[in-house]
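Each value in this text was obtained by applying a stated rule to the coordinates, not by laboratory testing. Note that this is a predicted model, so its numbers are computed, not measured. Cβ atoms are built from the backbone, for glycine too; each structure is taken alone.
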Structure 1
Amino acid sequence: MEDFILNSLSPQIKTWLDEDDLTRNFYYQKSLSSQKVKLYIKIKSPLILAGSDYFVAVFSTLGCDSKVFDFIRGWDGKSFGAQEVIEVPEAISFGIAVTAERLALNLLQHASSIATWTHQHVQLAKSRNIKLLDTRKTTPGLRSLEKYAVRVGGGFNHRLGQTDTWMIKDNHKTCLGGVAGAYEFFQKQGALYNNTVVEIHDLEELKHAQDLGLKFFMLDNFNPDQIREAIKFKKDKDHFEVSGGVKLSNLTDYLIDGVDAISMGSLIYSAPQVDISLKFRPV
């Protein structure tokens, strides 16, 4: 039976493989040995593993039997220490291994970096039951991978795209007639089950949005004292999200009772890179 997950990733994998431009040098392709090699994934820094399906999909797209890597596909979310070595049980063709190596590692390292970084933030926030969210500040072409990695690390996804949840941002207010005009615009979209979130910049704007009937509020660039003041006006079923200026070093300052979620683009774009390598041995 064909693997639905790997098949769904294959078109994007093919596009990324094209960046290596292997078809330009057909002699090189023909020269690659089909000799069998054993693969060893070397974990060189502590990490939370993520992106294993992407890793496997690279090899699968190149013609390798995905069953060779089935063992690793259940390991997303697993912690590894530095210097651990994962031995791939079955040998594969050298030609496939050397062609897949860099792309497969790039995807695995990138996802694992985000999952590991997110996990560090989540460990601080979990005692207060405040959810940590990513944003749409993602790498073009990698949003699905990056947001998946946030989930593996224990975080939550904000929006996968603009239409998942309506968000009234500054530019909407400026061009659509303020909070009221923007809210009316989104209500007219006819998306019955879409919530509407509004960016809030001061208490007066918060009260105005509440009077309009909005229930989801992003307190944008509020400092901790301003957040505590805003929470005094929180009503039943209101949802308060904090965003802007929050990072690992000051996260605990924002873990305030009454805050439901904190969104941080830095979960993705500031994740320090973990280190993984892939080594071959002929058999």
Structure 2
Amino acid sequence: MISTKKKELHLGVLGKKLGHSLSPEIHADLFRQQNLSGSYEKYEMSRDDLPHLFEFMKEHNITGLNVTIPYKEDLFQMVDILDDHAKAIGAINTVHLKDGISYGYNTDYIGVTSMLKKAGFNLSGKHTVIIGSGGASRALIYGFHINGASSITIAARNEEAKELLKNQFPYIEICTLNEIPSGDLIINTTPVGMFPNVGNSAVGADTIRKFKVAADIVYNPLITEFLRIAKKENLQIITGLMMLVDQAIGSEEIWLEKKLDYHMGDSIHAELAKRFL
């Protein structure tokens, strides 16, 4: 007799320290909405153990992992096959192990562009400024570019990091935090203002008021000092939690090999948002 039992999914998130990761909650809710059976675990690993990751996945029947800081660049070098989007960004946040072959993807750019779209902001033809030159900025630069932003300027202190970004993405402009031009959207990718160091903003009101929309990828607190100032200056504000939720949906599309409705994330976002207000 042929078994009709659904195959159980074994997924997880990989990082160095994952104490407060929301990923297990988000994916548990996505499983529930799709009536899927499976587990999503936190896997903390030292860099010394990383070379054995794929053996570990095979041994424990893990078919998919999300990858967080500091391993997004490490895994980019380790997977067998890179998705074209991930290749362009230079980092991955999603691994899929299929038929013994490891594939690397990046859904951070999907998460941020979906977050903006849900807030009613269309990137096409817009002048954008990204604060920060860290790893997160790469996914944003790429996402903004393929969605038709007119200009993308990176504003940051670290001159070397900015030059590296300019080499990787020749179409961007770079400037210091004191030279930020006016535009349509300003988005913070730095950890400035993140819990527990609340009350700080990477830039002040004089800069923020040059824009129509302000967004932050920090979600704890939901309304950062940066966004609080923006609201006071009558800008539309976009909080960062939806990026986290929607990049998770992007990962599930890869693991399940099917298109999903991104509005699945709306109820998850509403529930989690209460925690960070």
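From 1, 2, which structure was FRET efficiency 1/(1 + (r/R0)^6) of positions 52 and 140 (r between Cβ atoms, R0 = 35 Å, to 0.05) = 0.95 calculated on?
Of the options listed, only 1 reproduces it.
When Cα extents along the principal axes in Å, for residues 116-267 alone is calculated, the result is 41, 38, 24; to which of the structures 1, 2 does this value belong?
1
Compute relative contact order in percent (Cα under 8 Å, 6 or more apart) for each of 1, 2 and report the one that scores greatest.
The structure with the largest value is 1.
Which of 1, 2 yields 96 for volume of the Cα convex hull per residue in Å³, for residues 68-147 alone, as computed?
Source structure for this number: 2.
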